[in-house]
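Heads up, there are several structures right after this.
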Structure I
Amino acid sequence: MHSITVTVNGQAYTKEVEARLLLVHFIRDVLALTGTHIGCDTSNCGACTILINGRSVKSCTQFAVQADGKEITTVEGMAGEALHPIQEGFKEEHGLQCGFCTPGMIMRASDLLSKNPNPSEEEIRWAISGNLCRCTGYNNIVKAIKYAASKMTEEVVES
């Protein structure tokens, strides 16, 4: 067993974990944050995407011990008193159907928009290309991310 300390959605946790425990299972089973989905355990689908130190990572590709000392954001950490603009975009632009891929898409979009506040459609499609959706055909997901980019740019200008 290994002792790790991580900050998840602003809260510090120190836990004993087995060296082989995947980060996605740590988040879901140990911390009971089930917004991070398990789709494939092979890094193909992106349903388990989270942010580690602000960078999107498929949490099924990392062991929990690799996150020791890091700051993690899951989809639960995105909302404050109101929906985050990315979440609002998915709602307003109908960017979800079954919702299974949505948490991973939101986290990937968050990483993209933190680096590129005004991405083109092509840049959005490239950024989400590692996250699979079996329902939407992606068009409304792209619209949702464009919506969020516009809303987040407005908020920066108003500040």
Structure II
Amino acid sequence: MATIATIGVYGYDRDSFLAALAAAHVELLLDVRQRRGVRGSEYAWANARRLQEALAEAGIAYTHLKELAPTTEMRELQYREDARRGEGKRSRTVLAPEYVERYEHEILEPVDLAPIVSWIGAKKAALLCVERDPEACHRSLIAARLHDEWGFEVEHLRD
């Protein structure tokens, strides 16, 4: 059975991030961020160009699946919920129910995952976003859909 991993940027440095991917035998990183950058010098390694260079050196393929990224409006909805809960993006623990509903309806339902599943093939792939915890990130919703509709086992990589 195929496995899809998920991984966030927060909590890792460049070397520990690459080590986590290697330990999980990831061959393909699927970037599902809307913006492929991360604020803060400690995460400069995760900005698109640097990340792609590091992955290439590690022998891991990379692609950006912008069609699976949440819209700016959805992200702002989540930020309002974070503020209500007293959490920040780097400390978020859950997704807002309205965010989940809108993401699933507006992004996941219209996207045909068949070409992505076919492209993954027998490779071990990982979904990438920034949040530390998968429960606080849309990558968990994508992984759940891959599990439910395509039988993927899900492995959440954590720092």
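A value of 4, 18, 29, 28, 17, 4, 0 was computed for P(r) over Cα pairs in 5 Å bins from 0, in percent, for residues 8-71 alone; which of I, II is the source structure? Label of the originating structure: II. I, II: which one has relative contact order in percent (Cα under 8 Å, 6 or more apart), as calculated, at 45? Only one of I, II returns 45 for relative contact order in percent (Cα under 8 Å, 6 or more apart), namely II. Check the numbers for mean count of other Cβ atoms within 10 Å over residues 48-55 across I, II and tell me which is largest. The maximum falls on structure I. One of I, II was used to calculate mean projected area of the Cα convex hull in nm², giving 9.1; which? Clearly, the read-out refers to I.
Since every read-out is calculated from the coordinates, none of them should be taken as a lab result. What you see is a predicted model; the values in this text were computed from it and never measured. Cβ atoms are built from the backbone, for glycine too; each structure is taken alone.
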